[in-house]
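Asks: The structures come next, written out as structure tokens.
Computed from the coordinates by the stated procedures, all read-outs in this text should not be read as laboratory data. Everything numeric here is computed off the predicted structure, so don't read it as measured data. Cβ atoms are built from the backbone, for glycine too; each structure is taken alone.
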Structure 1
Amino acid sequence: MGDLLSYSGITTKVRAMESHLITDSQFREMAALETVSDAVEYLRRLPAYEGLFANLEGVALHRGAIEQRLILSLYQDFAKLYRFANLTQRKFLDLYFMHFEIDILKKCFRNAMGRNRLDIDLSVFQDFFEKHSKLDLMKLSSSADLREFIANLEGSAYYDLLSHLDDRDQPTLFDYEVHLDLLYFKTIWRVMGKYLTRKEQELLARCFGSKLDLLNVQWIYRSKKYYHQQPADIYSLLIPINYHLNKEQITKMVETATLEEFFSVLRTTFYGRKSDWETAEIPNLEQLTQEILDKIYLSSSRQNPYSIATLNTYLYFKEEEIQKIITLIESIRYRVSPDEIISYVVKM
């Protein structure tokens, strides 16, 4: 009864916001459009994106400008939920916000290491970040090089970690991104036990634990496929927390000699059994990961509609929607066929 009273208001709010998520039929309509301008005009007519694309015409319709406004819609949804949330729910949202910070930091790192200017205007997010974050987006986006960028993180939770990493010999973008993700999941695991009830911890662990496991799986795969790293080096990258994967399964995946062997081991795990992966072919790991996480997040929310799972699941699918829109618009830009676009954004 306590959960029902505590969450009835915000659950009603989430349900109203969910009704504005883009449907598969709407994605199919967008996939058939011929130009980026047509796609943006379509978004303008949707309640969730109304007003976000004002003054965006012609040459301004580049990827960075569109992505900036899509991300802003996510932040606006977060702000609506935050205003509606009680103290306990805000503790969770404060914890979730770290994910937004890390996404911004990764964008900045990609540009700083490539010696490029940021392709999104972070000033648009400044007001929002000032309410929830210690990061100074304007200082970060104006950094002249990687060293200045890290120096501008001083005073944040990320400075010590990244400044020590910068002392290594030629750290790569992969190194920075891995360590940011390590910090995120370690912080979640520590803070959840401090502020949330046992039931809330269990609900979030189901989602974050699975995401953590699958992130480790992806790092093992990428380390083998793209970097040809030795097992000892791969182990050093992994988050030292297991949820549905046990140490024996992780060891087997790390020690495999081929990608075929890697997927053979993955098939025997909880996640291999959770998926619809039935063929002998090597699957698309990113797509497989997305399908598994979608099922876990949906199940968590449906089984516990008056709980923290409702907030967590909504934000997860809102972020997924934004990535689909970006993929769809860029596909239109490069004249990909509608059928192929649909294969990227609509689950078959």
Structure 2
Amino acid sequence: MSTTNIRTGIIGYGLSGRVFHAPFIDVVEGFELSKISTSNPVRQKTAKERYPDTEIVPEPDSIINDPDIDLVIVTSPNTDHFRWSKEALLAGKHVVVEKPFTVNVAEADELIEIANKQNKILTVYHNRRFTSDTKTVKKLLQSGLLGEIVEYESHFDRFRVNPRPGGAWREEPLPGSGIFYDLGSHLIDQALWFFGMPEAVTAFIDSQREWAKADDHFDVRLHYPGLTATLKSGMICKIPGPTYLLHGTNGTFVKYGLDVQEATLDGGSKPVGKDWGKEPEEIWGTINTEYNGVKIQGKLESEQGDYKDYFINLRDAINGNAEIAVKAEEARNVMKIIELAFQSSKERRTIKVQ
């Protein structure tokens, strides 16, 4: 086992770098938050105040070309995921890249090939596998309590009618922009983690807000033998749909409300303590089923979510003590479904997964 910390540089300090990565590299044993790159003066100041021992640099090159950096975390806009990941791998670094992995399958394949040649860890931050609701559904599926699943539905709904002041790159007409690349990649990864690759995809992806320059709504169906997985998201959802809804031959499970970690992190809290990631009882899911003649109805206590588990696994994989949990090949499959879904939506037909 390595006795030295994994010296880490984070490219970007927007929401992703500030909320989903820096706090965990800071607190998980075995990492050192060595550098953060951002050219934004306000973000530079915020990063320095929170991490006084971390060097704040204006350009990603200062991280990639630093021989002392072991791990590069790419949280730049989607259009730069491929560029910085490729440069970091070629510089001999392990790489974590924010979701979506890239903006197309070809870029994902190239990064996987480079990582294999360089013998470096390449993984994508599909952190929603480590939320309380997703962990609960995974355990529920493994238990067989619901019987054979015949229908699955998942939502990631928001409500924002007006444009953000100053704009947002995710809402510009750029490769990898729009709600489907952003939130759809979460819902796709969860479905593939539960059920594997589907046989076919039927998708409707559009814009509901008149001013939108990129898609802001989708309804995507993944077709499996005996099961349809419906993935939905929109920006005009004053009352969000269920985060999870599963119907099985024995019963049903429905869950509303988002995992609490993001809001807690965004409020400035550190991800520590025995109660980190615990959901309040009022947003536990509801189950109604019958298993081996036993009727079960009521609230189902949520599993405890913890994004730290992603980073603990990452540390152990880099040190050669574990298999990486989120494989680049799995993230590449997410990109494949995204491409097929856009094709399905454009051509108004169901597309088979080859």
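Asks: For mean count of other Cβ atoms within 10 Å over residues 295-302, find whichever of 1, 2 sits highest and give me its label.
Replies: Going through 1, 2 one by one, mean count of other Cβ atoms within 10 Å over residues 295-302 peaks for structure 1.
Asks: Compare relative contact order in percent (Cα under 8 Å, 6 or more apart) across structures 1, 2 and report the one with the greatest value.
Replies: Max of relative contact order in percent (Cα under 8 Å, 6 or more apart): 1.
Asks: Hey, distance in nm of label points 7 Å out along Cα→Cβ at positions 103 and 239 derived from one of 1, 2 reads 3.9; which structure?
Replies: Here the read-out was taken from 2.
Asks: Can you rank 1, 2 by distance in nm of label points 7 Å out along Cα→Cβ at positions 183 and 223 and just name the one with the largest value?
Replies: Structure 2 comes out on top.
Asks: Of the structures labelled 1, 2, one was used to calculate helix-only ellipticity at 222 nm (-39500 (n - 2.57) for each DSSP H run of 4 or more, over all residues; to 500), giving -22000. Name it.
Replies: Going label by label, the one that fits is 1.
Asks: Can you say which of 1, 2 returns 33, 12, 12 when semi-axes √(5λ) of the Cα gyration tensor in Å, for residues 79-150 alone is computed?
Replies: 2
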